[in-house]
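Every number here is computed from the coordinates shown, using simple stated rules; none is lab data. Since we're looking at a predicted model, the values are computed, not measured. Cβ atoms are built from the backbone, for glycine too; each structure is taken alone.
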Structure P
Amino acid sequence: MKIIPSERTKNIRYAIRDIGVEAKNLEKAGKKIICLNIGDPLKYDFKTPKHLISAIESTWSKSSSYADSMGIDSAREAVSREAARIGIKGVTPEDTIITAGGSEGIIMSISALINSGDNILTPVPGYPLYNSTVMQFEGKMNEYRLNEEDEWQPDLADMIKKINSRTKAIVIINPNNPTGSVYTRSTLKRIIDIAGEHNLPIFTDETYDKLILDDDFSFTSVGSISGDVPVVTFNTLSKNYLVPGWRAGWAIFSGPRESIGDYADAVKKIARARLCTNSPVQYAIQPALEGPQDHLKDVIRKLKARRDITYKRINEIEGLSVKKPHGAFYAFPRIDVDVESDEVFVRKLLQEEGVVLVHGSGFGRLDEKYFRVVFAASEQALNDAFDKLENFVKKNYM
């Protein structure tokens with residue numbers, strides 16, 4: 001008997017991990033690989049803050065039971081205080097849910113919102129989880145452009161043009177994965193205006209909010225300036241606190257209760273159905289958000305130096321160009337040479353030079369050809385990779 005998978009699985013892709021499968025096979029065959037594809041800082045030379053490990057070790061004996069479906073009290077209370085610190089008013093612990101990383105909150109929130117045939121406005125380029133989840137729940141992709149010429153800020157005219165009668169929400173990813181752009185306060189205010197004019201909630205993914213690389217850029221949480229527009233804010237310990245494998249995240253519901261209340265209750269129904277998220281790691285959320293933040297200075301210092309190397313080296317390669325990222329640890333270079341596709345480009349680079357990147361089309365339907373670089377790798381690894389990339393472009397396309 002052959003089991004037939006559902007139709008909804010046919011279009012689900014996750015380019016970040018998919019390219020890694022091929023890289024592992026080449027590595028097993030003896031090829032030296034430089035991985036610049038996975039946004040896991042612990043795969044490079046970053047370390048989890050010791051006080052977070054201690055927090056879990058010291059609470060291990062009381063964390064083996066199920067937790068409350070919404071999360072343990074100390075974690076939800078800490079998240080509500082974090083909301084206040086970043087300017088989101090009126091958030092209580094009851095307005096929060098602790099989730100398995102930011103991803104689970106995103107999946108639950110989309111599944112509680114859309115019906116078959118509905119769509120959510122998602123940025124292109126943008127994190128692929130959003131579109132794959134929309135399709136999983138039989139929705140339709142509806143992408144609005146980020147403008148490369150405007151430092152990858154959202155194209156507001158395109159956003160407005162894409163709104164239709166089946167649009168249910170607007171997604172913002174800030175700082176952006178995969179471009180590293182940081183949205184300006186004025187841009188965010190205009191998006192809030194658009195959402196209000198069309199009676200749409202905003203989903204805001206703020207996973208990298210503490211990883212701002214330049215003093216002349218600042219992070220603004222959408223929920224802090226949203227007024228009467230309902231907002232769901234997603235965040236996680238994964239990147240800011242260097243624990244991606246712990247899967248400790250949260251969702252915050254803010255805005256008028258009459259607007260968001262029934263919807264938040266629906267997400268909570270889904271949270272109860274999955275029982276609870278990982279219990280032990282929840283005990284690290286309060287120590288992370290309210291304990292020492294010293295590691296961030298060193299993380300930002302290293303990332304800034306590696307960003308500068310990436311920006312300089314790629315722009316020196318004829319046929320490639322890149323805008324300077326100001327947040328997170330990603331760059332999104334454009335391929336200006338004649339290639340069949342960006343996926344062919346990165347796969348050929350992997351096979352010939354052993355450098356693992358992610359093709360830009362894995363982050364949405366783009367008019368031009370791009371790839372994503374994770375510049376969390378060491379300076380030596382980055383320089384070695386860019387030497388190989390330069391050699392590859394000269395050999396194959398010049």
Structure Q
Amino acid sequence: MSTGSHRLLAGDAVINTQTLLSHQTLAEAISSTMYIYDTYESPWQDEELGMLRDACAKFFASECAPHMERWREQGEVDRELWRTAGQAGLLLAEIPSQYGGGGGSYLHETVILEEMHAAGISGWGVQVHSQIVAPYLLHYGSEEQKQRWLPKMASGELVGAIAMTEPNTGSDLQSVATTAVRDGDDYIINGSKTYITNGQHADLVIVVAKTGPGTGAKGLSLIVAETDANPGFQRGRNLKKMGMPAADTSELFFEDCRVPVSNRLGEEGKGFIQLMSQLPQERLNIAQAAVVMAERAIAHTLDYVKERKAFGQRVLDFQNTKFGMAELVTETRIGRTFVDRCLMDHIEGKLDSATASMAKYWCTDMQCRVVDECLQFHGGAGYMDEYEISRMYTDARVQKIYGGTNEIMKELISRTLG
């Protein structure tokens with residue numbers, strides 16, 4: 001990779017940072033390195049990624065942070081954010097340029113992810129769009145499918161979602177009840193999905209459906225439903241949640257929904273294998289987010305206990321506070337070094353499912369512990385919604401649930417123990 005003036009090059013493709021770098025920062029309201037300790041730098045970080053990091057920090061400060069309160073109140077980000085992010089090169093960073101992507105690697109996606117969470121941007125489903133839906137299309141889609149969908153996802157014209165979870169089916173994907181019955185050149189899809197990120201905005205949805213008579217994992221297929229002008233598709237409620245109120249999380253309904261057979265990803269009946277192949281990256285992604293958000297919680301808490309006084313001294317000067325913060329910093333450092341190792345293994349194609357499951361469950365458990373302790377150090381202020389630590393507390397809880405519950409992660413790990 002090489003760099004040029006105001007442009008970040010990835011092989012023969014371009015991740016455009018010129019637009020990103022042009023945005024005005026909000027009087028240093030957000031520091032792009034606030035969550036990375038001075039004594040530690042991720043071993044994969046380099047100068048080129050540093051350019052992208054700085055550019056992303058400016059983008060999130062100017063284009064997202066000023067609107068977070070409004071997005072929380074309206075229950076979703078503005079649809080225009082997707083197009084703005086596409087113009088800035090923030091969507092599909094690791095998708096090859098021939099399909100409209102940035103032509104980078106998962107390292108570029110990691111930098112975008114870290115800077116988004118470091119800026120406190122909560123609820124935007126860009127991770128699902130760029131790091132889950134797009135890779136499914138890239139790995140399992142036909143050339144025609146990739147050319148048709150990926151460029152529009154990269155520009156923000158199309159928003160992607162994946163519909164796995166059903167009202168009676170959570171982590172157990174083998175129990176999916178949604179059916180897709182062949183009728184000539186179409187599938188007729190019937191069923192309902194819930195807790196679907198980007199459900200209100202999604203223009204295309206990867207539907208996990210039963211296409212064969214087999215039980216369990218047999219017979220599952222991945223079928224892309226295009227939502228525009230499809231009478232068999234209906235969006236349900238934008239669901240209210242404990243945390244992440246700006247997240248567009250929806251019910252989706254399919255009633256005699258006709259989708260061309262040509263929209264199926266890969267072979268019929270291979271959906272479960274495809275899902276299992278891609279889940280390690282999704283779980284690593286969740287673990288990485290957990291570490292960054294824990295680091296952000298510590299940064300906020302250190303600022304608070306340095307300023308807050310009790311009994312004539314700073315709260316930080318009490319031994320309980322110093323020792324407690326030392327424990328939290330240590331735990332978070334352990335999490336960061338672990339996910340950095342997993343990330344480098346993933347780039348080399350060596351990250352196995354069990355290790356990704358370890359990272360997902362341990363880091364999200366750690367995040368919840370850290371944020372809980374940080375809230376405690378805030379005292380009564382930590383319980384007030386106007387303090388970000390309160391919002392971080394409610395946002396954190398879902399991390400132990402989606403992407404496969406942490407109990408399922410332990411089950412998957414245990415199966416490798418003989």
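Can you say which of P, Q returns 2.4 when distance in nm of label points 7 Å out along Cα→Cβ at positions 194 and 314 is computed? Answer by label: P.
Match the computed value 14 of relative contact order in percent (Cα under 8 Å, 6 or more apart) to one of the structures P, Q, and report its label. Don't skip to the answer; put the middle values down first.
Details: P: 23; Q: 14.
Source structure: Q.
Calculated for structures P, Q, distance in nm of label points 7 Å out along Cα→Cβ at positions 266 and 322 is largest in Q. When mean count of other Cβ atoms within 10 Å over residues 66-73 is calculated for each of P, Q, the greatest value falls to P.
Here FRET efficiency 1/(1 + (r/R0)^6) of positions 98 and 210 (r between Cβ atoms, R0 = 35 Å, to 0.05) was calculated and came to 0.55; which of the structures P, Q was it taken from? Of the options listed, only Q reproduces it.
Given a computed value of 26.2 for mean count of other Cβ atoms within 10 Å over residues 290-297, which structure among P, Q does it belong to?
On the way: P: 13.5; Q: 26.2.
Label of the source structure: Q.
Each of P, Q could give mean count of other Cβ atoms within 10 Å over residues 82-89, but the derived value 20.8 comes from Q.
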